[in-house]
1. Where does the value 2.0 come from, among P, Q, when distance in nm of label points 7 Å out along Cα→Cβ at positions 27 and 339 is the thing being computed?
2. For the read-out distance in nm of label points 7 Å out along Cα→Cβ at positions 19 and 267, a value of 5.2 was computed from one structure; give its label from P, Q.
3. If you rank structures P, Q by FRET efficiency 1/(1 + (r/R0)^6) of positions 67 and 235 (r between Cβ atoms, R0 = 35 Å, to 0.05), which sits at the top with the largest value?
4. Suppose Rg and Dmax of the Cα atoms in Å works out to 19.0, 59; of P, Q, which structure was it derived from?
5. Going by percent of Cα pairs over 19 Å apart, for residues 163-306 alone, which of structures P, Q comes out largest?
6. Of the structures labelled P, Q, one was used to calculate FRET efficiency 1/(1 + (r/R0)^6) of positions 59 and 219 (r between Cβ atoms, R0 = 25 Å, to 0.05), giving 0.10. Name it.
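Derivation of every value follows stated rules applied to the coordinates shown; laboratory data play no part. Because the structure is a prediction, the values reported are computed rather than measured. Cβ atoms are built from the backbone, for glycine too; each structure is taken alone.
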Structure P
Amino acid sequence: MREDVDHHIADALSRPAVVRLDSHTLCLRFETMKVASALEAVRYLLERGTIEHGDTLVDSSSGIYAHALALACHRYGLHCHIVASTTVDLTLRTQLEILGATVEPMPPSASLKLDQSRRVARVQEILRDRPRYHWMRQYHDEVHYRGYRAIADLVRAHVDCSRLSVVGGVGTGASTGAVASFLRETSPGVELVGVQPFDSVTFGSEHVHDPEIIIAGIGSSIPFDNVDHTLYDTVHWFGFDAALSGGVALLREHAIFAGLSAGAAYLAARWEQRVDPGRVCVVLAPDTGHRYVEAAYSRHASAARPEELEPRQIGALSEMDLPWSRMRWGRAEAPPGAVGPGVSRSAAGGQSVAVAS
């Protein structure tokens, strides 16, 4: 058998399609980006003896991580228990169940904030009742950084990193933050541009309410302990309408059907290149657009064209507003309320996983 043949679909899904959008823009388009993270995290935990074959891994998810963890558990012979957000649709839930995962959906909620808080509380209840379950802590444990070293190597192989910006959703920090950290090992000047929704505590936008927020996964109503704010040079905050504009443009102009966070990242990259025309941007597209069809892409005819939009440039978090704001973060510390108590950045034992080999 040829050595380059994958032995499990998860191995193939951990690698993105690499698409050159123009001479200064590369898009890494994943089907499920967090597969790269989950696979390596599970492999590492097995290697260390933290978990064993046959154990049950549990976590909360709004969709992408649920799929990734279920695939990793299938790959390594583990059980999987997902406390699922209300945003997990029937298509994904059916896949998870057939893969062997236990899917525990949360009841309908008045807000994503309440949904997220309930999910975390439910995970903690499960752990009290089943002490041998292992909580993957995707929101808190830096072990999830490890899988993105291969993605950084892929970027390094395709672009000159001397004037490079990595642009993508912040989420738990274990995608954009990790890719930038690994690239900076050889190119310290790599810039990191984070994309956030409004209504998120991660970069202090919780005071701006977006009534149509469905950009699940890239922001949070609770502190994410594995976000390292000091990695980020610039932050863009997007509302639903602006993110939809970017998503429609990415599909119309480049035939890439991706999620709303990818649309927001595409707009952010276009703007960063306008500010610095010589800059190369790598846009991370973490998922496909299928789960956003009914709530978002079906409204494509009303989406503004990117050239009709520009960000509100702000110097303080109190100045941000819909539909799109931008701020030079300058690798500053976390804003108040963005980091939980007792945060440790030594999840792998004594050093940041973000720079561990």
Structure Q
Amino acid sequence: MPGPLHGIRIVELAGIGPGPFCGMMLADHGAEVIRVDRPAPGGDPRGPTARHSRDPLLRSRTAETLDLKSPDDTLKLRELLKTADGMIEGFRPGVIERLGIGPDVLLADNPKLVIGRMTGWGQDGPYAAAAGHDINYIALSGVLGALGREGEKPTPPINLVGDFGGGAMMLAFGMVSALLAVKNGAPGQVVDCAMTDGSALLMAMMWGFRAQGIWGDARGTNLLDSGAPFYDTYETADEKHVAIGSIEPQFYALLRQALGIAQDALFDNQYDRTRWPAQKARLAEIFRTKTRDQWCAEMEATDICFAPVLGWDEVADHPHNKARGTFIEVDGVTQPAPAPRYSATPCDPPRQ
């Protein structure tokens, strides 16, 4: 079977970033995703998709080109959506309503349709009509303020948390949930996915830690934000880096043994935060005594919780990634493979 979503038809109104990522996920897992492109500048009837064939976010789709400002093309879209299970759109609130294809119209045409609406701020609220990007959405949700090293300004995590984690993946989950509800007899509905909401939700564990008094407000001073010496990255002798995550006491003990500091009293009392700066400085000295490959030879695939920090040109060739097929090549483009994996309904290989 070609993926667990085989038999589901999704119409994706072309956009950038989180909308296409959501469409990619649904297509990866077997849904038929039809991407509706705007006409390309200069009248190219193929639309923008043809000019971005090397973009993994657009893989495994069929494409149609419709001018949604044209009444005739709007009617064509409505006819297409009568045969669909879901639609993805990422315009600002009110845009599809003004185009005559708002939820009231589409749900009247197809009462079982699931309409996924991807925005930064949400469909309502004081910011709803304003422009923004990932960095703005995660700033407002409180995520950005928690990211970065102690004493330094907040560090944006590329656009992983807002666009893709709190946006696209949240929308994919919401749409599949709504599709399951339809299967169980519920009507079609709108899924209002806001990156501010989604990125805030991703911080649920940290809010819990804060309520328990084990997470402070100052970034870069906590267990998982580079504050702890046993959960950080370190430079090696060849100016590369390794990542250490020895949180549990038994793993921390293995780290101390491997580094030759098992008897060093400085590293007793693992969670004594007053010692963390001195411990971190000492660990930095130790890790700079050997190359990354030398540390890998000693620590890789152990319970120390260790990994080399790999670069773009290294990840696809790492033995673990190769064994699992974590990266694939589609039409000459190296890209991540679909995830997660299924035992009974494995996904078909992506296509461009």
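1. Working: P: 3.5; Q: 2.0.
The structure behind it is Q.
2. Working: P: 1.9; Q: 5.2.
Label of the originating structure: Q.
3. On the way: P: 0.85; Q: 0.05.
If we compare FRET efficiency 1/(1 + (r/R0)^6) of positions 67 and 235 (r between Cβ atoms, R0 = 35 Å, to 0.05) over P, Q, the biggest value is for P.
4. Working: P: 19.0, 59; Q: 24.0, 78.
Answer for the origin of the read-out: P.
5. Q
6. Corresponding structure: Q.
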